[in-house]
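None of the figures in this text is laboratory data; all of them are computed from the coordinates on show. Everything numeric in this text was worked out from a predicted model, so none of it was measured. Cβ atoms are built from the backbone, for glycine too; each structure is taken alone.
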Structure P
Amino acid sequence: MSTNAGNIGESQACRYLEHRGHQIIARNVRLGRGELDIISMHKELLLFIEVKAHNSRESALLAVDKKKCARLRSAAEMWLSLHADYSHRQCRFDLIIITPRVGWMMWLGPHIEHMEDIIR
């Protein structure tokens with residue numbers, strides 16, 4: 001995914017989340033070998049959200065392998081160590097997949113799928 005497509009996908013994901021009551025805390029946080037696309041608060045829950053804008057759901061899922069999950073977890077731990085005021089919050093890792101619609105449904109814009117609790 002190009003940087004421009006990634007930025008567009010993350011902006012779409014932020015609008016999606018805000019519409020559902022999330023407070024966006026940070027975007028594109030680079031820590032160590034990992035990057036956190038979106039950090040948000042929803043109710044009392046702190047969410048680390050990975051965004052994948054791909055042509056297919058399957059390729060997006062394949063991009064979130066064990067190594068990627070380990071980097072996400074490591075980056076989240078580093079972020080929490082730097083932001084002690086959030087360290088008492090319950091955390092969750094989510095995935096947002098953004099794929100283009102095809103055919104007559106293109107006018108609806110991209111399809112957004114929000115998968116909760118992808119790392120346990």
Structure Q
Amino acid sequence: MIVDDNAAVRSALGAYMSRVAGWTTIIVAENGAHALELVADRCPDAIVLDNFMPVRTGIDVLPDLRRACPQARIVMHTTDDSAELRDQASARGADAVVHKGRPLDELALLLDAA
């Protein structure tokens with residue numbers, strides 16, 4: 001699952017993950033609330049979660065996603081690279097945090113590191 005309010009980011013990540021990382025089914029959501037609606041039907045194996053989104057931010061929805069999908073690998077993919085966000089994300093259930101400026105190969109490795 002890719003959760004990001006930016007359609008271009010969702011599209012680019014989806015294309016990369018299916019072409020390079022070998023994901024077979026990609027679910028996309030434009031915000032945290034939408035992601036929760038979608039995981040009610042099916043929990044993905046991995047979730048790429050932006051932080052700065054309208055309706056519900058990534059850090060806000062993270063504990064709910066973790067409860068709904070305890071086995072999913074959740075990686076926050078955000079422009080905030082602060083230690084404070086990393087600590088919050090870890091405490092709320094993220095497996096890792098990666099800055100949006102990093103290569104997508106790094107994101108894929110973090111998602112596969114289950």
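Kindly point out which one of P, Q the value -13000 was derived from, the read-out being helix-only ellipticity at 222 nm (-39500 (n - 2.57) for each DSSP H run of 4 or more, over all residues; to 500). Only structure Q yields this read-out.
Given 0.60 as the derived value for FRET efficiency 1/(1 + (r/R0)^6) of positions 55 and 95 (r between Cβ atoms, R0 = 25 Å, to 0.05), which of the supplied structures P, Q does it correspond to? Structure of origin is Q. Each of structures P, Q was scored by distance in nm of label points 7 Å out along Cα→Cβ at positions 23 and 71; the highest score is held by P. So Cα Rg over 2.2 N^0.38 Å, computed for just one structure, reads 1.05; which one of P, Q is that? Source structure: P.
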